[in-house]
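Each reported figure results from applying straightforward, stated rules to the coordinates on display, with no laboratory input. Only a predicted model underlies this, so the values are computations on that prediction, with no experimental measurement involved. Cβ atoms are built from the backbone, for glycine too; each structure is taken alone.
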Structure P
Amino acid sequence: MKNFTTRNDVWSLIPARSGSKTIKKKNLQKILNYSLVACAVKVSKKSKLISRTFVSTDSKKIKQEALKFGAEVPFFRSKKNSGDLSTNYDVVLEFLDKILQIQNALPKFIMYLLPTSPFRESKILDRAIIKFKKLKGYDSLTSVDKMNEPVHKKFFIKNNQLKPVFSNLSIDDANKPRQSFPSSYNFNGYLYIFKTKNILKKNLGTKCFPFIIPRTIDIDDQFDLSFARYAAKYLYKINNKKF
């Protein structure tokens, strides 16, 4: 790997591959007038602390959409890292390796913004960046929201029988009031922040800071998409907010 300099910058990276099994062309699906990838680009560009906004994609149509709203798409993502089993880490590492082939400066931080979270606010992105820069000893930061029920009250089905997620609990134990258990939290896809040096060293570290935000819509299937469209149409317009 060639020599490079690191600036105290934050770049955003929006992963938007063409394939999706749950929703066809998911990243180009629209909420009101904007595709999911456009929503992610727009909020990133609105941030006061993100200096550059990139989209990682294997699709010409998604590239055109990203460029239309001001993102940078300097190259296409490889087929290897565009499949169902590709990880966030794989996508970010490939992006950094390729960007180093055309320039010799990298940011200190990468903010990773999945297009499936269309109701982001730039002020929350900026709050997360400020928080992470102040933290000592953390390798990464990710957004979470509080589950309406603790994970102790969830079940598997095995051999046509309900089995609590925690094997040391009986069904009666799992049906105790939720106040009996510690709070549980969901990864919600709203934002992640990684340290560039850790990605390049192929070591993400083990200490991740939980950045707690209110519950939000993360689009995984057609029901989520329909609900997001309903929320945008009725909640945003009724409150005279601009989406």
Structure Q
Amino acid sequence: MTETQVSTRASRRNGRAVVLLSGGLDSAVTMAIARGAGLECFALSFRYGQRHAVELDSARAIAERFGAVEHAVADINLRLFGGSALTDDIDVPKGRSADEMAGSIPVTYVPARNIIFLSYALGLAEVKGCGSIYIGVNALDYSGYPDCRPAFIQAYAEMARLGTKTGVEGAPFAIETPLIDLTKAQIIQRGAALGVPFELTHSCYDPTETGEHCGQCDSCLLRKKGFHEANVTDPTRYRTL
């Protein structure tokens, strides 16, 4: 494995990592994995105009539970250009089958979101002296987003090597994707083994005003399916069961 390829191991260098923490199930398991590897974690979340901003409450709780050194919340406004059901006046798809989810990139895709998030993480990693960035992308049980695929992560790692002071001075960042080839059930099983408090996580794209999961958006359906297949009790509060 070359230095520009995506590492699937803990940070090779200094024991510090930036963890992108949305407050969702996958990012919580990713945080648990990083902490389980003995890393000091700097959690980074975003208030980007998402309709499911309740996830930030979950991110704060997860960061505290796993002892993040710091938890930064960056304010950016992706509603400036919209184009997604999460940042625009577009209905969130409900009740879709697995075949429908796999058919095309859905309207819940937020244009360039992970490119933007990883760019912020790079800046934070340079300032804090972190050798790695952890992101909970997944290429199996997901909604077809192009910025969750291995090819994107590999290309981003190379860009980071070429475009940062740390990278050009010979210490490129490791972009860690420990969940990328796991099913949702496997992710949940991994999280259960690491003691992830799933009741604190939030996955829904269209929650109620009181924070309940809708139970019918793609993210809720994948979450429910994952808990069922993992044979792990689902603690989620759903509006529609």
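From which structure (P, Q) was mean count of other Cβ atoms within 10 Å over residues 92-99 calculated, if the value obtained is 18.5? The structure behind it is P. Source structure of the calculated read-out (distance in nm of label points 7 Å out along Cα→Cβ at positions 132 and 164, 1.3) within P, Q: Q.
Upon calculation of FRET efficiency 1/(1 + (r/R0)^6) of positions 44 and 180 (r between Cβ atoms, R0 = 41 Å, to 0.05) from the atomic coordinates, which of the structures P, Q produces 0.50?
Details: P: 0.50; Q: 1.00.
Answer for the origin of the read-out: P.
Quick check: 1.10 is what I get for Cα Rg over 2.2 N^0.38 Å, calculated from one of P, Q. Which structure matches? Source structure for this number: P.
Which of P, Q yields 1.7 for distance in nm of label points 7 Å out along Cα→Cβ at positions 28 and 148, as computed?
Values: P: 3.4; Q: 1.7.
That value comes from structure Q.
One of P, Q was used to calculate semi-axes √(5λ) of the Cα gyration tensor in Å, for residues 124-219 alone, giving 33, 16, 12; which? Source structure for this number: P.
Quick check on the output: -10500 is helix-only ellipticity at 222 nm (-39500 (n - 2.57) for each DSSP H run of 4 or more, over all residues; to 500), derived from one of P, Q. Which one produced it? Don't skip to the end; give the middle numbers.
Working: P: -7500; Q: -10500.
Comparing all candidates, it corresponds to Q.
In terms of volume of the Cα convex hull per residue in Å³, for residues 20-59 alone, the structure with the greatest value among P, Q is P.
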